[in-house]
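Take a look at these structures.
What follows draws every value from the coordinates through simple rules; no lab data is involved. Source: prediction; values computed, not measured. Cβ atoms are built from the backbone, for glycine too; each structure is taken alone.
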Structure 1
Amino acid sequence: MTALAARDVADVQDAVRAGRVLPVAGATKPALSGFADGVGRLDVSGLCGIVDYDPGELTLTARAGSPVADIAAALADHGQHLPFDPPLAAAGATVGGVVASGAAGPGALRHGGVRDFVIGVRCVDGTGRLVAGGGKVVKNAAGFDLPKLMVGSLGRLGVLVEVSFKVFPAPQATLTVAADVDPADWRQAVEVLRTAQRTPVELDALDVAGGQVLLRLAGAAQPLAARAERLIAALPVPATVLDDDADVWRAASELTWAAREQPLIRIPTTVHTVPEVAAAGTRAGAAVRVSLGGNLTWVALPDGDALATFGDELRAIGLRGVALRGTDPRAALLGSDAGGGAFGARVRAALDPDDRFLEI
């Protein structure tokens, strides 16, 4: 497979016009950027840097190859952040990779996912044209919503070269309540999730990991303890406040609870399907973590041999997963077939008429 490197937008356009490509930058999600027959790996990490940042307007525009860690540092200088907790920032994830994968961290429970914060994109389509959608201000909503379409596109509809986000003020403090549950009883964990979300206490994050339901509160420091007391009183199982929650949520956003060599699957779920998915993962010998109050389940399989069987189980449940880690790019998409149907075909015909990108 040919390896190409882009220093600017013109290089990206030349590469797309020359043949089939798969964009990659930080390579923190190898299952989405691995080898594929007849497809050139296009390194866009050279498209790096902040183009525009207006703290007063709460908007930021950066080139797609920019490391998320650099963006986070620039925002932190002004007391702001991307509240959807972009995963794998410390590992080198980039702006384009976050958008193309559609992957969000625990903070998306309260604030929404990647698609809720992307307000503009510039990308190179399958003909080599530079196309743009959205803008650099939150109120700009004219035209076709190309930014939303590119979220989760996996580099299969175009090569992102620039992204604009809306950003939020960072919370003054956080506090985490840990509720103990039976690690083998996912229905009990789901009941705790449901109870927690019915309380009047607003949650910033809500995960299940290692026999604990983890409930993060965020905001002004002074009221957090009283809010935690009300939450603990409402839960149906014993719970305590963690002394230090930084490592707990760092493991969640950096995915360090799963070994780097393990195939790691991201599966949109509901509280109704979590027990089925967790049971399928357990049968495969996987580590399982539930996030976003049950709306997302992570499954870290023991090895690549378990991918096919787990994919069949997902298909039987009627769900689809995306592998972020693993060595076989053909197994990046698992479970039920959902290629976009007639609408997806029309989008591909418009953005990639020359078949320069892999099919979703």
Structure 2
Amino acid sequence: MNMQFERKLAIPMEVKEMFPLTGEMSETVERRDGEIKAILSGKDDRLLMIIGPCSADNEDSVIDYITRLRGLQEKVKDKIYIIPRIYTNKPRTTGDGYKGILHQPNPQEKPDMFKGIVTIRKLHMRAIKETGFSCADEMLYPENAKYIDDLLGYVAIGARSVEDQQHRLTASGLDTPVGMKNPTSGDLSVMMNSITAAQHSHTFIYRGWEAHSQGNPYAHAILRGYVNKHGQSLPNYHYEDLLLLCRMYAEKGELQNPGVIIDCNHANSGKNPFEQIRIAREIVRNCHYSADIKRLVKGMMIESYIEDGAQKIGDGVYGKSITDPCLGWDKTERLLLDLADII
């Protein structure tokens, strides 16, 4: 093989033994797990708000941001349930560029995968301990899920991963709710097939074991827009798109807990983070117009950080994204307060 094998990494059980959850932290994760599942099942009519930086590139600024969310959660708790984003691995369209804190705990230093594994576990633990939030992460590498599966409140499967068999089967074995994004092509049938696969039980190879999953009844859709053959970003959050998804769920029939999270950035916004404000408001209006849409829409995703926009690695602006541009804190706070008033 054309690869150099540098070292054998610690298995998830060993890392968990090195950095174990306290009883209080486990209780926080379990309580929030029940609350999130109640929203996805329709027992709780609050909207999920999966919100935070495009990528978690700096531990201190990420915790600073999430601490701010804690105060904001108290102000909107009757209408909005916040799940902070701590996205620790970053998919790259061409494979080049910063791949997240899992690869590079320090973005200006060379990759160190073991240090990265420890860093992401400690970062999610710190969020639970210091803010009371269990957070969301993207499952870019299915074999790494066991390192943090006891910490997460939400898992996302990205647009480039949603058709991959190992992602689908691993999702079927998670206890955590999993959102399946539509692929970059926009074909919603791919996303629906992925949800179906994740909700069913399977036998497959996982980390060298013959594994048997039980199925994940909380697997659901995420609409993130798509790109056409000319490379143009096109949205799929509009009223007609949501009615189409309602029909597709009805045709599937057997799927449990039908629901969708709307990703307000990415191709839905053309990667213009400031469009997220308008998009979020439109989603709420659509819920007012249609009872079917209101039942289907379980929440939104917002890319947000302390400072507006993005910067290059090494620029050194505290709380500013080094990947996709984000909505800054002041605009984020105003948006969530306004949404709570109109939901």
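Using mean count of other Cβ atoms within 10 Å over residues 9-16 for the comparison, can you identify which of 1, 2 gives the largest number? Going through 1, 2 one by one, mean count of other Cβ atoms within 10 Å over residues 9-16 is largest in 1.
If you rank structures 1, 2 by mean count of other Cβ atoms within 10 Å over residues 129-136, which sits at the top with the largest value? Largest value of mean count of other Cβ atoms within 10 Å over residues 129-136: 2.
When helix-only ellipticity at 222 nm (-39500 (n - 2.57) for each DSSP H run of 4 or more, over all residues; to 500) is computed across structures 1, 2, the figure -8000 traces back to 1.
Among candidates 1, 2, the computation of FRET efficiency 1/(1 + (r/R0)^6) of positions 89 and 177 (r between Cβ atoms, R0 = 25 Å, to 0.05) that gave 0.85 used structure 2.
Structures 1, 2 were shown, and P(r) over Cα pairs in 10 Å bins from 0, in percent at 5, 24, 32, 25, 11, 2, 0 was computed from 1. Thinking of 1, 2, which structure, once mean count of other Cβ atoms within 10 Å over residues 97-104 is computed, gives back 27.2? Considering all the candidates, the number was obtained from 1.
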